[in-house]
Structure I
C-alpha cells in the first residue's frame, strides 16, 4: 500500500539548533533515502521555505503564505510503498530529522483505487 510521508517542522523550535547539528542530521537524511530506496516510489521533494508559499483560496483569492496559521509547516514529502500502516510507522520512526525538536512526520494512505468514487 502506498503512503505519503509529509515531513513537518516548527521553525521556531528549529531556530535554536546549531548549524553543525543541522548538517549532521541532513547527512543522515541523505543516507536514509539511499537505505530505503526500495520502498520509496517517487523522488519526493524538499520544499522551499514557507515564506515562499502562495495560496489560492475559495473564490480565487490569492494570498502570500500558507493557507493555515499552523505552527508546523510542511518541508517536503515522499511516497512509500509498504505492506501496511505498521510498516509505514516503523519506517517513519527511523526518519533522522526526528532527532531535532519540533519535527514530525504525518503518514497518510494514498487513494489508489478511484473506482470507489464512481
Structure II
C-alpha cells in the first residue's frame, strides 16, 4: 500500500493550511509537511492532539534545492509510520516539477502515489 501524496501550492501559508484542513479525513492517518510558518494563526495548530495527524514544519526555502536533505529526513520519518495520506505544502511553486521528479524517484516511487496538485484559489 502506498501513501497518497498531494502537493499544495499557491496563496499564503495560512490559505494552504486551511485548504489542507478542509481535505482531512477524520479516520485516516495523515501527515503534513509545511514549508514556512503561517501568516498569523494556523487552524492546523488546533489539531496537535489528533493522534492520526503528524504535522512537520520546514524552514522556508526551495524543498528540491536547499531543503532537499531536510525534506528527505522528515519524509523518511513520516513514511515509517505508514500514513494513508500525505500533503506537502510548498510556498513557491517555481520548482514544483523538480519536487515531483524527486518524489517519483527511488525509493519514493514505490512508497508514494502522487495525485494532482492542489492549488489555492487566488
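Match the computed value 14.3 of Kirkwood radius over Cα pairs in Å to one of the structures I, II, and report its label.
Working: I: 15.9; II: 14.3.
Comparing all candidates, it corresponds to II.
Can you tell which of I, II yields 1.5 when distance in nm of label points 7 Å out along Cα→Cβ at positions 15 and 87 is derived from it? Provide the component values of the computation, followed by the final result.
Values: I: 4.2; II: 1.5.
Comparing all candidates, it corresponds to II.
We did not get these values from a lab; they are worked out from the coordinates using the rules stated. Everything quoted here is computed from the prediction, not taken from an experiment. Cβ atoms are built from the backbone, for glycine too; each structure is taken alone.
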